[in-house]
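Participant: There are structures below to look over.
Laboratory data are not the source of any read-out in this text; all were calculated from the coordinates shown. Everything numeric here is computed off the predicted structure, so don't read it as measured data. Cβ atoms are built from the backbone, for glycine too; each structure is taken alone.
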Structure 1
Amino acid sequence: MSDVFHRFFADPEHEESFNSCCKALNTDVSGDRDCFLLLFLLSSISDGDSIRQIVTKEYGNLRIRPSAIHEGWVTGGSARIIRLAFHLFNYGCPTANDLEGEEELRETRKYLPMEVLTGLDQRLSTVALNALSILISWN
């Protein structure tokens, strides 16, 4: 990983967790913006051991498990980070798929970046904003 991105990690533990997640998933993120940002976000709430509960690798591509948001260890902040990652990289709102009307609308709103940021603590807010900054400036 380029030293350019070193400054975006929330703390040394976040960077260590990121490296652990890459190793656990046997994934090289060099030059792959989406993969880097996906693991950048998710490594803020998981490590190499728990990343497989959130992400699956299919045909060489990383995918977020839609059911991950319902894992027992997922807190409100973790759920918000998973939703943001899903919204940015899987382009959908899987927990809203089986809902209708107002209930579907409420659940869909939970995936919007501003909704995610509203309920995060300072560390996770920093991670989410840094991920959005990298995403915007990468082009």
Structure 2
Amino acid sequence: MNYLFDEDVIQVYGTMNSILEKCEFEDHAEIMINFKNESTGILEVNWLTPYKRRQIEITGTDGIISVDYIEQSIDVYGKFAQDIDIKHEEPLKEELRSFLNAVVNGTEPEITGEDGLKALKMVIAATKSSREHKPISFDEIE
């Protein structure tokens, strides 16, 4: 979500729980993220669905963009509806290619260590929020 919005996170609110028996960790989470530009993102993740589902939907005032990572497809609905053709690639292979290219050529990878740190801080904030039952300011997380 940080990559899509390219904005600083201001606040995170999360709820997490474990429904499955004998599950030591959370098996589902709902996370609301408020960004500096007043955009809001909502993540729903779980290990409960009986099938693989890897999707993201971006909803705006003029339409919806729906991305299916498994099918590698993008659908645009609403005012700017259109068909989008994308090149089918193996995501992990592309991630590794970017990293190796950065190491060999001394360039920055597409997803940086700073990006990883922001994602980790978001998970820590969401976990803290779930435990304390309140929104957490991103500044609180070191």
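Participant: Comparing 1, 2, where is Rg/Rh (Cα atoms, Kirkwood Rh) highest?
Facilitator: When Rg/Rh (Cα atoms, Kirkwood Rh) is calculated for 1, 2, structure 2 comes out on top.
Participant: Still on this model: Out of 1, 2, which has the highest value for mean count of other Cβ atoms within 10 Å over residues 6-13?
Facilitator: Structure 2 comes out on top.
Participant: Right, next: Which of 1, 2 yields -15000 for helix-only ellipticity at 222 nm (-39500 (n - 2.57) for each DSSP H run of 4 or more, over all residues; to 500), as computed?
Facilitator: The read-out was computed on structure 1.
Participant: Also: Where does the value 26, 56, 18, 0 come from, among 1, 2, when P(r) over Cα pairs in 10 Å bins from 0, in percent, for residues 62-109 alone is the thing being computed?
Facilitator: This figure was derived from 1.
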